[in-house]
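Following this line, the structures themselves.
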Structure 1
């Protein structure tokens with residue numbers, strides 16, 4: 001499978017992208033285009049698998065049934081933009097110079113960020129153990145970022161785009177304001193720089209987190225049981241966080257509920273509430289409508 005993926009990636013770049021770069025004199029972007037094409041293929045595989053696995057479950061065991069799915073269509077666009085590498089490359093172009101400048105400034109002062117395996121020798125030569133450690137650290141970062149989004153009014157102005165969906169499905173995970181996504185991308189890049197995350201490990205953590213977030217947002221009547229819900233974020237656990245007419249500063253973790261347990265924000269309700277925000281703002285059904293309202297609320 002790896003060999004097939006590598007050959008497909010090489011063909012996509014050589015047959016489609018490279019000729020376009022030559023034609024429009026954009027070969028300076030060749031390396032970035034090569035990386036993006038790999039992200040595109042990985043994202044296409046991930047989205048296809050998630051659709052094949054989660055859509056039947058939503059049809060068989062739904063929490064809610066709606067007469068139409070018009071409100072969810074824009075979430076498909078959000079997902080494709082994020083998972084097919086379009087937004088990640090966009091944020092890479094914007095944020096990479098700042099991260100590179102910080103990295104250079106540290107090295108000029110003979111400060112080399114240590115690798116996590118150097119700080120924790122038991123992780124050396126134990127790839128899966130190191131991967132779990134990285135996943136825990138990024139999840140801890142995401143917990144506090146997410147808590148900030150629900151604590152600070154202007155940050156909530158951006159994040160409320162995500163919570164405005166009342167027809168939440170597995171597509172809803174990536175429904176976020178672009179500025180909020182840029183902040184999240186910068187924070188994750190700074191953490192990766194600080195602990196020296198290898199690119200392959202960073203990619204695996206990103207893919208694993210994205211898949212679990214899609215599951216946790218799915219319109220599925222599913223939990224992992226009273227013990228399992230304390231080990232991994234389930235659709236039930238995360239739906240409580242999205243509950244309409246309730247305090248949404250609970251169940252903030254992305255992957256591991258341990259952070260909510262430790263910091264006092266866990267709610268292990270066994271109910272499946274409707275989702276959305278009790279807000280008089282109409283976010284509309286269009287991508288740009290939602291982006292504009294989030295920005296307008298930020299500046300108000």
Structure 2
């Protein structure tokens with residue numbers, strides 16, 4: 001193995017062996033002598049260097065800010081079924097993606113089969129609610145399930161507000177003017193966008209179908225919203241309330257940036273994208289009870 005080649009024990013790029021994801025920021029992705037390389041002056045968790053990438057064994061490259069990619073690199077990755085996602089810092093934004101992985105549609109076919117069967121669709125919705133709430137809810141009516149979830153989340157809002165010493169009234173969101181809300185609701189909006197972006201990365205990485213959700217229905221990213229909700233209480237809400245508390249102490253930076261960074265740290269430190277991929281696989285590969 002050559003020094004500087006990713007995949008050896010001393011490589012410092014964050015790399016999830018199970019999912020084959022590598023995060024790249026602040027550098028240039030290019031091809032030299034048929035080898036995909038990443039040259040960086042240093043940034044994030046990667047020191048300065050020129051790295052050869054074993055793209056044949058990588059499922060996805062997740063490209064953050066300050067990164068450029070050559071046409072040759074795109075051509076090489078497309079030929080070998082290696083995916084590319086353009087993201088914000090730590091995955092808090094999802095900008096674009098190109099086709100992923102090998103010619104495999106097993107998860108997507110399971111998703112379609114379950115979505116097309118009304119009983120199985122409700123079964124999977126109940127499974128996701130059970131993961132979130134820690135118990136199997138008794139109803140099989142999706143409207144009733146949503147009502148129970150809403151009541152539980154309201155209680156969590158109050159608890160987190162008390163824990164962080166933040167005033168809280170109610171959840172409010174105006175799609176036409178998202179900045180019109182109070183500080184807590186603004187932070188919740190920004191953190192929710194970040195967790196949705198992470199879910200979009202996970203859905204793209206598994207080649208599942210974003211439009212076919214089991215709880216959400218109308219959005220073109222319904223399945224992404226389903227997966228995002230699995231981590232809303234453990235990631236998005238704590239990050240939002242923490243950001244508001246921090247902003248109250250130091251308002252030199254805009255609240256949006258503070259909330260985005262708080263969410264990004266949690267996405268990175270808790271490996272949320274790989275966890276989402278695991279959840280998607282567990283949801284669609286599990287046998288219906």
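Here, each number is a calculation from the coordinates, and none is a lab measurement. All figures in this text were calculated on a predicted structure; none of them were measured in a lab. Cβ atoms are built from the backbone, for glycine too; each structure is taken alone.
For which of the structures 1, 2 does the calculation of log10 I(q)/I(0) by the Debye sum over Cα atoms at q = 0.14, 0.15, 0.23 Å⁻¹, for residues 45-164 alone return -0.89, -0.92, -1.23? Label of the originating structure: 2.
Given 18.5 as the derived value for mean projected area of the Cα convex hull in nm², which of the supplied structures 1, 2 does it correspond to?
On the way: 1: 18.5; 2: 16.8.
Corresponding structure: 1.
Where does the value -15000 come from, among 1, 2, when helix-only ellipticity at 222 nm (-39500 (n - 2.57) for each DSSP H run of 4 or more, over all residues; to 500) is the thing being computed? Going label by label, the one that fits is 2. As an exercise: distance in nm of label points 7 Å out along Cα→Cβ at positions 61 and 245, calculated from one structure in 1, 2, equals 2.7. Which structure is it? Attributed to the structure labelled 1. 1, 2: which one has relative contact order in percent (Cα under 8 Å, 6 or more apart), as calculated, at 16? Clearly, the read-out refers to 2. In terms of FRET efficiency 1/(1 + (r/R0)^6) of positions 21 and 205 (r between Cβ atoms, R0 = 25 Å, to 0.05), the structure with the greatest value among 1, 2 is 2.
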